[in-house]
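Participant: I've put the structures underneath this note.
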Structure P
């Protein structure tokens, strides 16, 4: 699984806007690395970087290789093994072998199309031929760039996009596929105390967080530093935000005038998670109101009382339980440590 690429894409776009040249390193084969396959590190020509591919043990050598790719424009594949004689690499303390692909990312049409797809919340991929650096951007209905892809290869790229998996293409190892998928969103309705705790937690977990509350005293930027706030009515806000299959919606206001319209709008969307704060009694009353409004068949999608039953009662403990249930729901069928 590829980590959410939004920060990397936006960092690269910002560096391009500043006139910097950029390379992207991706972990494509792994052994005992501390990071999963698909982990990425973006490097600018001034040596600044964003992301991680190994937890730190080979980053120095990868940055050096990325700077070399920026200088000559040539893609690179580099193996790192335990006992690597390169003093900058220091080997992998945890043992094993990993392979990293490094490509220069120029502000070309292919990358610009990739960025546009990302900003429109469309999954897409940038395909690079490692022999010469030719690139193509691929999404559900677009193929753009100087790299031609025959239908069988294009089908494999679409499979990678569907699986959100960045790697070398199995049928043609000279092709590297960088898949970008929209960052998952968490829309919180009700700028209450639990939202103040849950919002930064979810952002650290990789979610783009938006808090919705039409009450100015609640939706105060001082209470939510660095968090996007919307003061429209919840149903209006959700209509504008258009929750998609990578969006979770949680209502926390504990006020039917805010919660019910928000839930009605969320249930009309393909949001992967819908949760509502409140006791079992409150939940029963809420469901009855929604059923009377003609939503009887949809109400089974609502997680309520919201969150995993971890036994906690403090606001921070409730926030942990909510985030845990959202993550669990996002990965159906998963078990054990990833």
Structure Q
């Protein structure tokens, strides 16, 4: 679990504006020169940027404070201070920025991936050149720069995919992802092999379909049991769900109803998404005849069967995935 982070708490600060300068011209033959103090530079901004090579928020565990550079002070001879450098906070697609205290959503990168200027730097203070007037030819005051802003934020990641695999532990989700894509999820014959969401790209008919292997659910996941609650939120942005049911498991006829109930308990909206039911492990002796019984048990669902080991049904499933993601 240490290699994956889908939440982080960070503090961000924009830069302070530089101070204005109070100075006067001191040149040969000009003993009583006028004001010549320059303005302070503007403080740097805090900018969130999407980086598609990032898949998690792990990097924010190692850098939790982001501070933009302060603007430089103005100088004599009307030299203006340099603006402070902006600070950028890189995040993966699907990131949501929230206020730490109120939980209010400040920006959602699942809807808009353009750079987000969150905090503006403070303005630089005016130098004394701005204060010369007919009644004050030699102003001796300048303005300080404005302070920047600081905020404490909660950053959350919601995985974005076209199709999300839902199923009990060891139902074959990782095996199917590995067979369809170049992803290399950990696969082993025991529950909870997958502890982080894995993504892969299925290339078919010139299209790229992003598949997500969500860690296995167990009964009670919507109330915090097992690993399910932590990752159920990643399904919220997935328009299509694939329910994988292990046909070699004696409880295969109950699996779909339990999975659907867990999704509904977490969010009723999840049950309204497009879906397909996939019976897995057709190659095993225990699964003989069970696909037909599962289809009879779920007459209102689209049910198909596959074997990752033998390849049976995979071409047909790829075609179904392509059709389901067209609209």
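Every number in this text was worked out from the coordinates using simple rules, so none of it is lab data. Please read these numbers as outputs of a predicted model, since none were measured by experiment. Cβ atoms are built from the backbone, for glycine too; each structure is taken alone.
Participant: Ranked by relative contact order in percent (Cα under 8 Å, 6 or more apart), which of P, Q sits at the highest value?
Facilitator: Looking at the calculated values, the largest one is Q.
Participant: Using the calculated result 3.8 for distance in nm of label points 7 Å out along Cα→Cβ at positions 160 and 240, pick out the matching structure from P, Q.
Facilitator: Answer for the origin of the read-out: P.
Participant: Tell me which of P, Q gives 4.9 when you compute distance in nm of label points 7 Å out along Cα→Cβ at positions 24 and 104.
Facilitator: It was calculated from structure Q.
Participant: Which structure, out of P, Q, was distance in nm of label points 7 Å out along Cα→Cβ at positions 128 and 152 calculated from, if the result is 4.3?
Facilitator: Only structure Q yields this read-out.
Participant: If Cα extents along the principal axes in Å is calculated from each of P, Q, which structure is the one that comes out at 65, 42, 39?
Facilitator: The correct label is P.
Participant: Okay, next question. Computing helix-only ellipticity at 222 nm (-39500 (n - 2.57) for each DSSP H run of 4 or more, over all residues; to 500) gives -4500 for which of P, Q?
Facilitator: It was calculated from structure Q.
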